[in-house]
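Any read-out appearing in this document is the output of simple, stated calculations on the displayed coordinates, not a laboratory observation. Being a predicted model, the structure only gives us computed values, none of them experimental. Cβ atoms are built from the backbone, for glycine too; each structure is taken alone.
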Structure P
Amino acid sequence: MNNNKDQRDIPLRPKCFWIIGAGRFGQIAVERITRHISGAAITVVDKKPITIDNPGITAVNDDGIGWLNRMLDQDAPVDMIVPAIPVHVAAEWLSFKLLSTYEINAVKIPDSWLTQMPNAFRGKTGQAFVSHADFICPDNCPEPEKICTHTGKPRPKDLFRLLADLNFDDVLPIVLRSHQLLPGVGGIYPADLMAALETACKNSHRPLMIGTACRCHR
């Protein structure tokens, strides 16, 4: 199952952003959003002290996933969530939300799954990293729809679509699209997270594969 919104359903001008993580990628997101989106409201969350030289940005010293667990609901004042910490934010948030109701166990990903994914390699138990690229993508790639900016060749099938369409027997893929906001900055729409939570609750009787991917990477 694919919980991704169709392109026509995406808000055209997101203005309110939650950036989870204030390290290198969080700082890049702050800098590019403030430079290119006039009037953007930005909240940055990190468990380490945050140093951002911009009085218009709200800095929150807290665990990013725990804060997101408390703050995100249907009425949360946020247009886009920008993950910028070295964990799978969607999967960790879903685990937080479901932990009081369901038993959650990470399972080793079978080799048969990995062979269906491009350039896949294992992370820690229950995780895999996947990419259409076997090279380091430019930081400012605009993620064009048809032609790869690095190779000049036609793009393969969007990775978020490819993962959602894979057949893992009884395992249900829940794949959230990471939408590119600006070159080098992508995020998840809150409605997609809420839809993923609803789907996970309705399918508590079966294993789930939680994925987040843009056109090229997971």
Structure Q
Amino acid sequence: MDVFPDTTEPVVSDWMPMSPQGLLRALGVRAGTRAVVAVDGRGANGKTSLAAALAAAHECAEVVHTDDVAWNHSILDWDGELREGVLLPFRKGRAVSYRPPGWGPHGREGAITVPATAELLLVEGVGASRKSLADWLDATIWVQPDPAVARERGIARDLELGVNGTDRDAVEAFWDHWLAEEEPFLEADAPWRRATAIVSGTATGGAGDASISASLRRR
């Protein structure tokens, strides 16, 4: 099987169209049972849109973004915070109300909240399915991008939102800094090897799309 340059990530070619509901069923998510599904992948490759689509297809789903846990704390060293602040209370059937460590010192109000009635918790972000969290996850998705498309998509998004820099040069510098941490982390962790399903980030659209291009791991 082919792999992307400079990585062990395989290039998937056997995509199949699936609805969000069909993908949830394939992941083993069933109504009336509690589950945690991680939506992982490189930056700006469609993870947020996919998580929103899956949440919309389930009556009792909530999405937690790892970027919120990591905010003004650490790009990737936040797994203990997510585990203790979000996953542990969810697994115990309790409501989640968690203020990550970077929020208070930098004046961010509110909290990450998940009601006790939630059945499906979708954890979305780079590193969401890392090895250190494997025992807390029921299924994992790796969103596979075209790396060049993902980077340009991220730069365009940040420029539109006015974040991570005031002009293109500043935003590109932010992305270079981000990738300097993201790429070696993902290569060492290799989340694509453990993924229950791989979804095409290039072919995946917004939450309203009826079809997702996926490849399921054969068990």
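Can you spot which of P, Q the value 2.8 was calculated from, given it is distance in nm of label points 7 Å out along Cα→Cβ at positions 68 and 140? Considering all the candidates, the number was obtained from P. For the set P, Q, ranking by distance in nm of label points 7 Å out along Cα→Cβ at positions 92 and 124 places Q highest.
Comparison across structures P, Q (criterion: FRET efficiency 1/(1 + (r/R0)^6) of positions 84 and 172 (r between Cβ atoms, R0 = 30 Å, to 0.05)) gives the highest value for P. Starting from the value 1.00: which structure in P, Q was FRET efficiency 1/(1 + (r/R0)^6) of positions 44 and 164 (r between Cβ atoms, R0 = 25 Å, to 0.05) calculated from? Working through the options, I get structure Q.
Looking at structures P, Q, which one was helix-only ellipticity at 222 nm (-39500 (n - 2.57) for each DSSP H run of 4 or more, over all residues; to 500) calculated from, given that it came out as -7000? Answer by label: P. Determine which structure produced the value 23 for relative contact order in percent (Cα under 8 Å, 6 or more apart), calculated from the coordinates; the candidates are P, Q. Source structure: P.
Quick one: mean count of other Cβ atoms within 10 Å over residues 36-43 came out at 25.5 when computed from one of P, Q, so which one is it? Among P, Q, the structure yielding 25.5 for mean count of other Cβ atoms within 10 Å over residues 36-43 is Q.
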